[in-house]
Structure P
Amino acid sequence: MRQEDPQAIARELKRHGVILGGFVAAMWISELIDRLIFNGQLDRLGILPRHPESLRGILLMPFLHGNFAHLLSNTFPFLVLGWLVMVRGIGDFFFVTAVVMLASGLGVWIFGSPGFHIGASGVVFGYLGFLLLRGLFERSFQSIALSLLVVFFYGGLVVGVLPGQPGVSWEGHFFGLLGGILAAATLPRKRFRS
């Protein structure tokens, strides 16, 4: 095990904070603008299944939320699970984020129930899927231990992929989870930094 320079670790953690903070800031600023200026009308930029003009929602959906409670419920798991993905590497974080946004968004656009679908929970479920199954695909001690830790703390979220809760896009959760599993299966095996 090689020793890391404490300053290098601090710089890396700062980069993590800036990237994750940037995503979360974009979500909160979007919601503030939506509530204060547009009276909730930006939510119509989300995904309206099978409507070609709403394909833009694939990129916008994670930054749009129904209200501040909805946004708050996505913020903490986004930060925690996003950081656990990022610990593997910033490139891995961006790859996983892109795959889960695309999988969740396209899945909702093709199979979603009527009405606008918004929120970052598809990305959160994608991170969950990635972290749960990366240990299976990578088979390193660190990735398996991380998968078990995520099961212990966040495994209960998996029920969110089941239909039944009114006003919740279970389709976004389901396809986000599948996107995370796809990302876990396609990233090349590599060792955690030690």
Structure Q
Amino acid sequence: MNTEHLNETKLEREEIYQGRILHIQKDTVQLEDGSQAIREVVRHPGGVCILALTDQEEVLFVKQFRYPHDTVTIEIPAGKLEYGEDHEACGKRELLEECGCTAEEFTYMGRVFPTPAYCSEVIHIYLAKKLHYTKQSLDQDEFLDVEKMPFDQAVQMVLDDQFPDAKTQVAILRYAVMKKRNG
């Protein structure tokens, strides 16, 4: 399938904001018909989320306050990549920090572009099994609770719109399809 004609060519870039995590750019691009358009892009280093399953097929979740939405959410553990950081190493670090555990099995399940229209963020998804518990070590400005839930209940909660977090939905449903395929 040839999609090259859909490409846009960057003509000009203006740096709007350089923050600790986010960089915002305003680009002028040329479209396939020769006309020009403006693209505002949020540059983000990306992240990792972990679907951590106990031996009893329970999912580890974290509850935390999410400032942009002014609410407490329930999500699978996750964290931001440092620019250039290996995503598997980040995932293992975040699982240990947030849930206080390590995993004998740490399997890559794919990636997701959460908001591809205006943000460069890529979230890598991992499956963690055969968990070993140690001590949680949250960041200084991080406050969260950890809870477990049976996997089948988590799937139903996705279908009942109980998890507004996209990475949580994708990881749970992706694993549900993998389980079904593998019997």
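When helix-only ellipticity at 222 nm (-39500 (n - 2.57) for each DSSP H run of 4 or more, over all residues; to 500) is calculated, the result is -22000; to which of the structures P, Q does this value belong? The value was obtained from structure P.
From which structure (P, Q) was Rg and Dmax of the Cα atoms in Å calculated, if the value obtained is 18.8, 58? Before the final figure, lay out each step's value.
On the way: P: 16.9, 54; Q: 18.8, 58.
Label of the source structure: Q.
Figure out for me which of the structures P, Q the number 3.7 belongs to, where distance in nm of label points 7 Å out along Cα→Cβ at positions 88 and 160 was derived from the coordinates. Of the options listed, only Q reproduces it. Identify the structure, out of P, Q, from whose coordinates distance in nm of label points 7 Å out along Cα→Cβ at positions 64 and 152 was calculated to give 3.1. Computed on structure Q.
Read-outs: derived from the displayed coordinates by stated rules, not from any lab. Computed from a predicted model, the values in this text were never measured in an experiment. Cβ atoms are built from the backbone, for glycine too; each structure is taken alone.
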